[in-house]
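Chemist: Pasting the structures here.
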Structure 1
Amino acid sequence: MTEEDVLKFIAKNGEMVVLRLAGCPDAEDIISVIKTNAPDRSYVLMEYYGTKPDSVKTYICNMNFDKNLLIVAVSGKTAVGALSAIQMDEGRRPETAHIMNIGLHIKPEYRGLGIGTQMLNYTGEWAKEHGFKKLEANIFTTNKRSLHLFERAGFVEEGKRQKRIRMGQKYIDEVLIGKIL
C-alpha cells in the first residue's frame, strides 16, 4: 500500500480492491464512475462541480481535506467506485458543521461485492476521528440497492422529499437518511 492507500481487501468476486484517498489526478476516473451510475441524470449528481474533467479537478484540488473526504476504490488500475463525504454547508454554519453529506457511486459490474460496505465503514471511522457526529445521504426512491446498502450500514430514514426530481415525464421522490456516529 502507498501512503494514500487507506484499505486493501478482497471483494466477493475475488479481486483485490484498494481504497485510496483521491486527489487532483483522479478527476476523469471519478467522472467515469459517476456516469456509469446514472448517465441520464449525472447532471444531478455533479451539480457541485460540473461534468468536465477540468472543473472536477479544480473542485478536488481546492477541497479542504481536513474536513472533507474523497476516496476511490480501485481494482487493478481501474477506478470502480468513488465516495465523497463533504462537510455540510462547507463548515460555514456552526449549527451544521458536525454533519457530513455522503455521495457513493460504484460501477454496475462491481455492485454487490462488498465495496460499498467497505467504503461506508471507512468513512464512518474517518468521520469520527475528525470530530463529526452525523452522516447523511439523499437517495432517490428508485435506487433500492443503494437504500438497502445504507440501511445495512446503520443509516435510518429521516424523511422523504416528494417529487424531488423530474426525469422525462416521471417524478421521483428522494429519501433523506442519516446515521449518528
Structure 2
Amino acid sequence: MSPTIIILAAAALVGLFVWFLYNSLIVAKIRVKEAWSGIDVQLKRRSSLIPNLIETVKGYAKHEKGVFENVTRARSALLGAKDAKEAAHADNQLTGALKTLFAIAENYPQLKASENFKELQGELSDTETKIAAARQFYNANVLDYNTKIKVFPNIILVRLFGFTEEPFFEADNKSKEEIKVEF
C-alpha cells in the first residue's frame, strides 16, 4: 500500500470517529432535555394541585398563615425556575413546605377524613412517585451524557464542539431533614 492511501484511510477513520462522537453527544444531550421535560411536566402537575390543597386545609387551619405563605412562595419559585439547578432548589423548598402542611393536617381529624383532602393527598402522592421516577430517568441520562464528555479521547474534541456538563437533579441536605412542627 502506498503512504497516500494509508494517510487517507487514517484521515477517514478519524473523520468517522469525530462524526460518530458528535452525533452520539447530540443524541445524549437531547435525551437529557427530554428527561428534564418529564420532570418539568410532573412539577407543573404538582404545582397545579397545590392551590386546591391549600384551600382545603385553610378551611380547617386558619391560623397557619405562615405555612400557607411558605408553600405559595416555594410554588412560585418552582414555576419561575430557569434551569435544572434552580428547579431542584425550588423543588426542595416546596417539598419541605408540603411536609409541614401535611404535618399540620395530621392535627385536624375532620380534615383528614375529608374526601376532597384524601383525593388531593392521593393525587400528590401519585405525582411525587412520578417526580421521583422522572428524576431517576433524568439523572441516568445526565450520567450517560456527562460520562461521554469526560472520557478520553472524547474530552479532547468535546471542548471544540462546546459541550458542557449537565447538573444532576439532587435533593439538598435541608430537604432530607425531618420536619418538626410545634403548636
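Values quoted throughout were computed directly from the atomic coordinates according to the rules given, and no laboratory measurement underlies them. The model shown is predicted, which means the values in this text are computed figures rather than measured ones. Cβ atoms are built from the backbone, for glycine too; each structure is taken alone.
Chemist: Going by distance in nm of label points 7 Å out along Cα→Cβ at positions 93 and 157, which of structures 1, 2 comes out largest?
Modeler: Ranking 1, 2 on distance in nm of label points 7 Å out along Cα→Cβ at positions 93 and 157, first place is 2.
Chemist: Looking just at distance in nm of label points 7 Å out along Cα→Cβ at positions 69 and 149, which of the labels 1, 2 belongs to the structure with the highest value?
Modeler: Greatest value across 1, 2: structure 2.
Chemist: Now for a separate question. Work out which structure the value 34 belongs to, where percent of Cα pairs over 19 Å apart, for residues 13-76 alone was derived from one of 1, 2.
Modeler: 1
Chemist: Say we calculate relative contact order in percent (Cα under 8 Å, 6 or more apart) for every structure; which of 1, 2 gives the highest result?
Modeler: When relative contact order in percent (Cα under 8 Å, 6 or more apart) is computed for each of 1, 2, structure 2 gives the biggest number.
Chemist: For which of the structures 1, 2 does the calculation of helix-only ellipticity at 222 nm (-39500 (n - 2.57) for each DSSP H run of 4 or more, over all residues; to 500) return -7500?
Modeler: Structure 1 accounts for this read-out.
Chemist: Which one of 1, 2 has mean projected area of the Cα convex hull in nm², as calculated from the coordinates, equal to 10.3?
Modeler: Going through each structure in turn, the value belongs to 1.
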